[in-house]
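Undergrad: Take a look at these structures.
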Structure I
Amino acid sequence: MSATLNKYNVIHVSNEVLERISKKGEGHSYTVDMDLFYEDHIPVVAYLILKGSGKLVKKRRKDIPLGPGDLIGFLELMGHTPSIYGAQISHDSEVVFLDRSTVLEILEEESDQDLRSILSALLKKVS
């Protein structure tokens, strides 16, 4: 089980972490391209891409591709800080929403120590 953070604040999780998190949050399928959150806004949930693709955008010029296993908006949600990027999801994509209370519930669960450890380590990166 692993999760890595890149310079764009995108957390890429292993398949095992993806499966475990997908059981904790609310899933949603997109049939059209859509904005998930906007640049300079604080996301109301974090998004874990299960299937399909998306992108981070900055001033509508710079595109950073996203794919399955990418968790976006987590650090901004938990740190209550604006994102320096906007995020868009493509049609035929599936995501899991993770709100702040769901993340805190995962951190309090003793049954999944590995997942709790990964999220705890990520929270240490929240400034």
Structure II
Amino acid sequence: MKRKWILIPVLFVGFILAGMGLIKLLLNHIYDRQDCERFNIDNIECRTGINIPEVLDAECDCEDNVKTSCFVIDTKHTDLEKYIVRHGFQKVDKQFAEAKGSDENTEWSATLDYTSGDLYFLINYK
């Protein structure tokens, strides 16, 4: 009986740690992808820190460690003025806002056309 009370918490902690390890593996897999096939939005969000809201359409191209993506944001469900502030975009003129960033693995820029709701990303993988 005493052994059972020790075994249950050990198994519980083991399952939790295994689950955390699997989640970490999945996140690394998403982060390391450099294509447009699977996890494209998740990859961009991980690399840039910019949340991509509901989209109506998307286009993507990736060649020679450079990814270009365009998303048409569903402006019925997203307030673009709040989106610009929340994600650190700087207004460039009456139509466009930009955000840029880099780290040891990625250099990126994002441009939002807040009159049409088009969101463009250019990602250079190092």
Structure III
Amino acid sequence: MKKIFLLIILCLILFLCFNQIHRYNIYNGNIIICINNEIEDTVYVEIYLDDRKILSNLLTNGYIHNYKFYPIKVNFGNHKLKFKINNKEYFTKFFSLPIKWIYIGILNDNNNYDIKIKKYYNPIKVL
């Protein structure tokens, strides 16, 4: 009985490891940043990882939801991600051992914009 239990645990660990390797190869990175612009204005976004600039882009919105995906390859460990959206700064920290999806939502809030930052372990389902 103990051998069967250990075999099941080993199979589960192997499945999780191969799942992470598979996602790393498919998404071309272990950190995937998803930016969703839901406001009508153009937004200037800069992204810094551990105080190194990794992205700067103008985001416009021609549709209801405008998703942009940016995969990043980083080393395992603790990291600090800084976002500058129209010269306002937002911070988040994360540990990059499993593949992470970081969602940044730029939402309309009575002619202003509201920023939502969420972290996921599974791919974000985009409709």
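Undergrad: Can you tell which of I, II, III yields 31 when relative contact order in percent (Cα under 8 Å, 6 or more apart) is derived from it? Numbers along the way, then the final one.
TA: Values: I: 31; II: 19; III: 25.
This figure was derived from I.
Undergrad: Output the label of whichever structure in I, II, III has the greatest value of volume of the Cα convex hull per residue in Å³. Don't skip to the end; give the middle numbers.
TA: Details: I: 89; II: 152; III: 132.
Max of volume of the Cα convex hull per residue in Å³: II.
The numbers here are math on the coordinates, done by the rules we state, and not lab data. This one's a predicted model, so the numbers in the text were calculated from it and none came from an experiment.
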